[in-house]
1. For which of 1, 2, 3 does semi-axes √(5λ) of the Cα gyration tensor in Å, calculated from the coordinates, equal 16, 14, 12?
2. One of 1, 2, 3 was used to compute helix-only ellipticity at 222 nm (-39500 (n - 2.57) for each DSSP H run of 4 or more, over all residues; to 500), and the answer was 0. Which one was it?
3. Identify which of structures 1, 2, 3 gives the largest calculated value of distance in nm of label points 7 Å out along Cα→Cβ at positions 36 and 60.
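Where a number appears in this text, it was derived from the coordinates with a stated rule and is not lab data. These numbers were taken from a predicted model, which means no experiment stands behind them. Cβ atoms are built from the backbone, for glycine too; each structure is taken alone.
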Structure 1
Amino acid sequence: MKKIHGIVYNWAAYDKFEVYNIGKNGVVDIIEHSAIGEGDRWFYDVNFEDGAMHRIYNPNQVYFKPMEDE
């Protein structure tokens, strides 16, 4: 199984790309949510140390890495 390590996205109106990586700038995890029904979309929740969350619907890239054995 693989865990999301980072995500890259850009706003449609801008040519600026944003990057979130776990362990940097307060990012604690990134969770992938699959589409459930017709008309639904995949999305990603980026969770921060302070409890904030940023939801991304159209990422440009998602980086995965193998999960470490616990």
Structure 2
Amino acid sequence: MYLVIVRDRNAEQQLKSWARGANVQVTIETNRMKIYEERTLSHFQMNWSGDWNSVVIWDCWNKRHIHAD
């Protein structure tokens, strides 16, 4: 599982909009989105149009941050 945290005033709205457009299975709670598979994470990394400076991705299985370069 991956946890995406967006630090923005409209984070929940941005995440919900992305999830609807991407047609993926995720759970969104305020500014946090839980991603359950690597394919969806890859899709997020390729298609997120928001500010990457406000995004933090945590890999729950490997207990590490994933940096988007």
Structure 3
Amino acid sequence: MKLWTCTEFSGHWPVGTAAIVLAYDVNDACLLLERQLKKHGLPQKINPEMLKLVQMGLSQAIVLKDGNY
């Protein structure tokens, strides 16, 4: 399994969005996020370029949204 972040999808308000997705590959990650967004009333297409793969082999902190809009 791999972990991706996504901060490029459209939300309910124009203040930024952030999600994490755990999946086997990037295409599966796109489908999972699309399904989850639809459940939240945000149907849309997620492209693989919108996802950032998290490198699991190193210690790190990732700020998805810092409030600077």
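1. Numbers: 1: 20, 17, 12; 2: 16, 14, 12; 3: 20, 17, 8.
Checking each candidate, the match is 2.
2. Values: 1: 0; 2: -9500; 3: -6500.
So the calculation was done on 1.
3. On the way: 1: 3.1; 2: 1.0; 3: 1.8.
Ranking 1, 2, 3 on distance in nm of label points 7 Å out along Cα→Cβ at positions 36 and 60, first place is 1.
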